[in-house]
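Engineer: Next up, some structures in structure tokens.
Only the coordinates and a few stated rules stand behind these numbers; no lab work does. Model, not experiment: these values are computed from the prediction. Cβ atoms are built from the backbone, for glycine too; each structure is taken alone.
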Structure I
Amino acid sequence: MVCIKRAVFYDLETSDKDPIGQILNYCFIETDLDFNVLSSVKGEVEISRLQLPRAKALLANKIDVLCHQEGNVESERDAMAKIHRFMVEVSRRGAVSLIGYNSSKFDLSYLRTSLIRNGLNPYISNLFYGDLLHLSQKLCVCRKDFPRKELCREDNPKKLSLSLENLAKHFGILTGAQAHESYEDV
């Protein structure tokens, strides 16, 4: 049995819903079991001239393409090398969980595709993957004290919304709208 004493929480904002798109910004934060930050890496990625971002992705991420490109951005190759180096360094210190929200369906495949596209191996030893959405779903089903009523959708009160934004607002972590910027979402 592997004893995991650290976690890396991460988020990616992307140019498309499909993993063939591009990562626009990223944030990875390593913590200990008490959530003390041990290390981190974050950045903005230059949008490739060879890929058109989807309008829906730009609207969801609230990214102004011209401002984004003029900012302190790095090439996709440099960003992926930095992320890969960070993950390798973190994993060398022992087993670590890589945790996101809805990451098993979205962020993880995006990350793997982007690393492969840039000639980097996405499979790093000592990394174990976790998804907080799955934990939220399990708690919703198994715990009587889970706040189901408070998380019902306004447009359809019979349906729950376990979005990161709704959960963060309910538990007092977020006031206002979700930023859809990787660092803020982590």
Structure II
Amino acid sequence: QEITRGFSDLAGHPGPDQVAELSALLPDYQVIFAPGVDRTHRDGSPRQFGNVIATRLPVREIFHHALPWPADPDVASMPRVALEVTVQAGSRLLRVICTHLEYYSTSQRAAQTEALRDWHVQACDHARHPGRSESRPGPFTPEPRPSEAILCGDFNSRPEAGAYLRMVETYGGVTPDWHDAWIHM
């Protein structure tokens, strides 16, 4: 979900550090934060706005995907992020992705949707064709990338609108499609 640190003056008056608050409220969870907006106050303290995933499952790998932010001078907007966490769910790996697409800009939302679709294709390609690793453990030793994924967040899009329709559009070929869980509940 969206969360802030150092933006107490926003509507709803979030606390000074929602990441710390959430971590304190969920002591048995690993709380992973990815800021899309990452600035500092004049005193050097952080001013961050982004997404968080809290999990009790073992975390294998974390990706902070900066979503596209093409210029749109007609609306207010901000940088956005997609946080991807690969967790160990029993004997299987699962990618959990949390994002919040741009609210005001249709063109930015469209670009962000395309990026999410592209990253899903890349992850599924890595699942099918894992890279070779070096002879010793290190950053060139790849972690397994599962094709199974859950994408959650806010698309700031109605179900009949472009971002949503594009997201659930079929890939064709070997990449698994996204399916809207609300429809299947």
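Engineer: Compute mean count of other Cβ atoms within 10 Å over residues 10-17 for each of I, II and report the one that scores greatest. Kindly include the intermediate steps, with their values, before the conclusion.
Structural biologist: On the way: I: 21.8; II: 11.1.
Once mean count of other Cβ atoms within 10 Å over residues 10-17 is tallied for I, II, the winner is I.
Engineer: Looking at structures I, II, which one was log10 I(q)/I(0) by the Debye sum over Cα atoms at q = 0.11, 0.23 Å⁻¹, for residues 34-105 alone calculated from, given that it came out as -0.37, -1.00?
Structural biologist: Going through each structure in turn, the value belongs to II.
Engineer: Taking relative contact order in percent (Cα under 8 Å, 6 or more apart) from the coordinates of each of I, II, which one would give 25? Walk me through the numbers before you get to the answer.
Structural biologist: Working: I: 25; II: 16.
Of the structures listed, the value fits I.
Engineer: Assuming 0.45 is FRET efficiency 1/(1 + (r/R0)^6) of positions 26 and 154 (r between Cβ atoms, R0 = 30 Å, to 0.05) as calculated from a single structure, say which of I, II it is.
Structural biologist: Details: I: 0.45; II: 0.90.
Traced to structure I.
Engineer: From I, II, which structure was helix-only ellipticity at 222 nm (-39500 (n - 2.57) for each DSSP H run of 4 or more, over all residues; to 500) = -6500 calculated on?
Structural biologist: Values: I: -9500; II: -6500.
The correct label is II.
Engineer: Thinking of I, II, which structure, once mean count of other Cβ atoms within 10 Å over residues 18-25 is computed, gives back 19.8? Mind showing how you got there, number by number?
Structural biologist: Values: I: 19.8; II: 15.1.
Traced to structure I.
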